[in-house]
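Rule-based calculations on the coordinates, nothing more; no lab input. If you're wondering where the values come from, they're calculated on a predicted model, not measured in any experiment. Cβ atoms are built from the backbone, for glycine too; each structure is taken alone.
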Structure 1
Amino acid sequence: MKDLTTPDAKSRKKIMFYDSEEHQTKLRIRCSYDGITQSQFFRLMIIGYIENNEFIYKYIEQCKESYQIQGKNKRDKIDRIKKMADEKTQKFNLGDEEIESIFDIIATETGL
């Protein structure tokens, strides 16, 4: 069965980062338990993040706070922008292309 998460060979890019041996071992075990490969796991997480999956967004917010990745003011500002965009999306029933334009405008106006 073809893996639908795999991009075609001509357009794919390699994403690489480092982590501990312990995390890598636990990831391999967990992925095996869930019946997915590590590549599938990361592709699915990337898709969820890019598509603003609410569960992934909340998890990232929790991690930013726990690991002190951003200050509270910056996190609050990003959260306000996301809420504004969500309200506009719901109010105007916008498609993905229009939503992307809104985020571009907001980013330009706020300097993010």
Structure 2
Amino acid sequence: MPKKQDPASLRRSARVNVRIPVTISGTLPDHQPFTEDTFVVTVSKYGAKLQTRQPLKVGMKVKLKPHCRRESGLFKVVWMGREGSPRQGEVGIEYLEVFNLLGIAFPE
């Protein structure tokens, strides 16, 4: 029987658990603008996981601004927690342009 690979070994970057207050904003699929104060809960070199009440969809672009910084960054939604599951409301986002917006440095 083949060995199962640890999912963490397949990742492009390490994950760091955090609780960073941010504001996210964008336009919903029904063309309504939204803004929400929420938290990033996991950070990697290439993106983050956050919690939201918004009905975001994979492929949407979202602006994220940490409360402690003047800069904001543009991200793409790459996965959504399934409704009715323990991950409901969790969203995986990926930087459209990688930079250290959330204040955690990762090795090259």
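List of remarks:
- Which entry (1, 2) yields the derived value 0.95 for FRET efficiency 1/(1 + (r/R0)^6) of positions 28 and 44 (r between Cβ atoms, R0 = 25 Å, to 0.05): 1
- Label whose coordinates, when mean count of other Cβ atoms within 10 Å over residues 20-27 is calculated, return 9.9 (choices 1, 2): 1
- For relative contact order in percent (Cα under 8 Å, 6 or more apart) computed as 13, the structure of 1, 2 it came from: 1
- Structure responsible for 0.99, with Rg/Rh (Cα atoms, Kirkwood Rh) calculated and labels 1, 2 on offer: 2
- Among candidates 1, 2, the computation of Rg and Dmax of the Cα atoms in Å, for residues 60-99 alone that gave 12.9, 36 used structure 1.
- For helix-only ellipticity at 222 nm (-39500 (n - 2.57) for each DSSP H run of 4 or more, over all residues; to 500) computed as -22500, the structure of 1, 2 it came from: 1
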